[in-house]
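Several structures are given next for inspection.
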Structure P
Amino acid sequence: MGLASGQAEARILQTAVSLGIFEALASAPRDAPAIANRLQLEPKATELLLNALAALNILKKRDQQFSLNEAAQQYFLRSSPQYIGGMIKFEELSWQSWAKLPEAIRTGRPARPANMYQEDPSETEIFINAMDSLVKARGDTAALINALDWRNIEALLDVGSGPATYPIALCTKFPNMHAIIFDLPGTLKISERYVRTAGMTDRITLVAGDYRKDPIPGHHDAVFLSNIIHGEDFERNQNLINKLSRSLKPSGRIIVKDHILDESRANPAVGAIFSLLMLLTTAGGRCYSFGEIKSWMEQAGLSQIHRIDLAPPLTSSLVIGSAD
């Protein structure tokens, strides 16, 4: 029953972020009428929502006053460096797609246009901000930096970088590194803002293009693909890895970061479940096993192929292949 009713908890949290409940409590505890007045909500309905948030241990309630607990302060306030509200807003955007899962299973077709959220600028903004939000909340950049030796990588290509979170962190840590971000034009409008805010315009170059059909820019010590392969079918990924391998310098590496399944394709659970979201939103995407990714790299002439599992709370792994 917990599984069957899970949408209730999800919608409670998504609604609280959407309405600004946490920001309304940022400076001081307040009762339900005060919050309703501040956010122009109906008071009795607002109290029901606040009570539910308290029941879920997201808020604290004492003498009719609601306040943020430690987790809410850390993850649900926009001023926090670990704010995860961007990802919660994306989950809300995905709500209608999940509602159409039965039809997608019947037909094998996505529930929305498989356009990587490029047609509607507001959706592009939500999608890209979500990627940045999730990575910063979990600490993915620190885990990535610690998992590999990046010191000799001077030329990095980040394919489908989105908000540029990884190249910004890597270039900040390693002064000899310069990066190229290769992404779709709509996304790069947002990437440019992140790069400029980070003061990295002299170290990070933005190149617009579609990796499916356009030439890969430059020659690189490393090519990085974070959460890219799950958006494509098997054949497109095979072609992409082969295409990217030709842009590597001698001893260059391709680094894939994604949900990596075991050979049953049913574990870990996060990857098996995420594959259904890819059914709903992409043209044939899903999560892949290490064996499948290894086969693409071997066909592309890469060697020393290995996997590095990243520690929780991360839910992804790295697969690395070398041009040696």
Structure Q
Amino acid sequence: MNQTRRLIALLVALAGFLLTHGNALAQAWPQHVVRVIVPLSPGSSPDVTARVYAERLSAMWGQPVIVENLPGADGIVAVREFVNRHDDHTLLYSFAGPISINPVTYATLPYDPGRDLVPIAVSSDNCLAIGVSPKLGVATFRELLILAGSRSEKVNWFGASGLPYFAFAGLLKSESVEMVHIPYRDIGQSLIDLKEGRIGVVSTGLTQMLPQEQAGNLKLVAVINRTRCLSAPNVPTTTELGHPEFTFDGVTGFFGGRAMNEELRQRIAANVRAVAAQPTVKARFEEIGVLARSGTPAQFADEINEQRVKVARIAAAIGTRPAP
């Protein structure tokens, strides 16, 4: 009996020590440079927003916050590096695709989407849009569908990997309209070909499209987000066009590793909320077609899960087969 009591007392003391020790570590964090891995190239909207957050979080934390760009393979290159580091001073700043889309499009992944990526806080919504070539002579999404259905020669289109592709492919399927998808490695080249009429439609981030739209090189006919984008207020959403099932917010945010302390997770989320609320941050994001946002870890996780369910449903409808 005495041995049992001593064991219980020891376990209680150990639990208290670990709780106190964990809290102390969270309060002391960061103790040195924080690295933020971004799965896209410099100049992309997630890269731009990551650097805005890095600058302001560095001022809050009293430590340098360095952005590392590791593009490739729908975020897999960056996520693999992030997971392999096992470093509580390395964060991932990413779109939700590594959790919500990659399990649908890849048969195997070098990470566990449900365990290795812990959502901390959403930081922004990237506006996603559908643009048409001026050579098509259409002004609305409905006119595009009518034209595509009436032509004997199918219209070509390109959808950037992830949500832009699935949203537009789902729209075509639901409308029983056939177009030919042309893959591009370079989104910039797709926009050049759109201008010249070599393809008819591009679905991608609004950030890349705004300069082309302002130059008259394309016509925006829809945005995929839940609400209209501040930098393109006259462009209707897919919900307004009668297709709420193909509405997505391009949520981007911070992720931690599976061993991240819960108190630290909540603290980083609170810091992100403070940055997102700054008027200068909101204005900077709006310039590039991005909405500054924030929330709790649970809210971010819920949004990712909702996206995952919708993407899986579209993938099944259009017959997407996971790549090996």
Structure R
Amino acid sequence: MSSPETVKIYVTDENGDPITGVLVRAYDAAGATLITQQVTSLVGGEAVAELTLDGDNPAISYTIRMSKNGVAFDGSLGDSSKSPQLITVQSPPVQANAFLVVGETFSRPVATDPRLCRCSGFFLDISGRPLPNLQLTLVNEFSPSVVDGRAVMSSELRFSTDKEGYVELDLYRNGIYVAWVPGVEAREDTEGTTAIAFPRRVIVPDQNSANLPDLLFPVVQAVDFGVASISVAPLEQATLTPEVTASDGRVLIGAALEDVIYSVDDLSIAGISTSATKVYIVGVTSGTTQLRAVRKDLSVVKIPAQPIAGQPVTITVS
């Protein structure tokens, strides 16, 4: 008979140093249903995520997926230098239900000019292979400028990926560009289709480096409410001021209602309303529920799929 067991996932880099802030997610053996997740934190000098999973004798299998920006995880179970994709949990355990994951860390290149942001990244084809010679065009939306006494006059920049599907270029910080990306098919008539380029608006963050795919396809990454829980009385109102961050490094304006949907799980316990900059919670009846934030635009798919960080917020009405 299965029973819950504590499973520890330890995460280090190639040098054996702990990597905190790694999102560890446990799925069923087929990798289809998310069961639980946890982020690694430092415990006794080691980065560990503790999960509660059912174990049995014989063991129950789970698929484990890890993700953190700037760290690569790939490998197979049984090789301590790789990331386990499949683990087995025993109950009672013959040995500790503990697993080691080694992530490959890498540093993104940075611009040496303080006015510029070095934008770099990899592009793949639909089978997951590197996509070489991908032709991209950037057109600036800012007017002719004088930067440190030098005139910025060109309006178009063309570049392509190398044989590894990699590209690297510098763009002005806070600059706004339109990127023309090929590969989308638009139907011309009933006879067939033709591949065309489609525009993506790029807003460069004020930092020395950025991931180019995130600039091309940004999504809401985090909503910081400033608290993990709130308590209100019936008919009392609580006001939250969320700070919304996108995956391209930008802090979005106000509550970013064009990009985020705010909701409460149980409206019989607490009500919700929003303004351009605030989220308002009103107590209804005694109980506990959750305030959630989800992405409004689902046209960009992120793999592995990650919920918006910083939520849910627990609401207690009493």
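No lab work stands behind these numbers, since they all come straight from the coordinates. Everything quoted here is computed from the prediction, not taken from an experiment. Cβ atoms are built from the backbone, for glycine too; each structure is taken alone.
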Once FRET efficiency 1/(1 + (r/R0)^6) of positions 115 and 275 (r between Cβ atoms, R0 = 25 Å, to 0.05) is calculated for all of P, Q, R, which comes out largest? P
Structure (P, Q, R) behind the derived value 5.4 of distance in nm of label points 7 Å out along Cα→Cβ at positions 163 and 291: R
Taking distance in nm of label points 7 Å out along Cα→Cβ at positions 43 and 299 for each of P, Q, R, the highest value is that of structure P
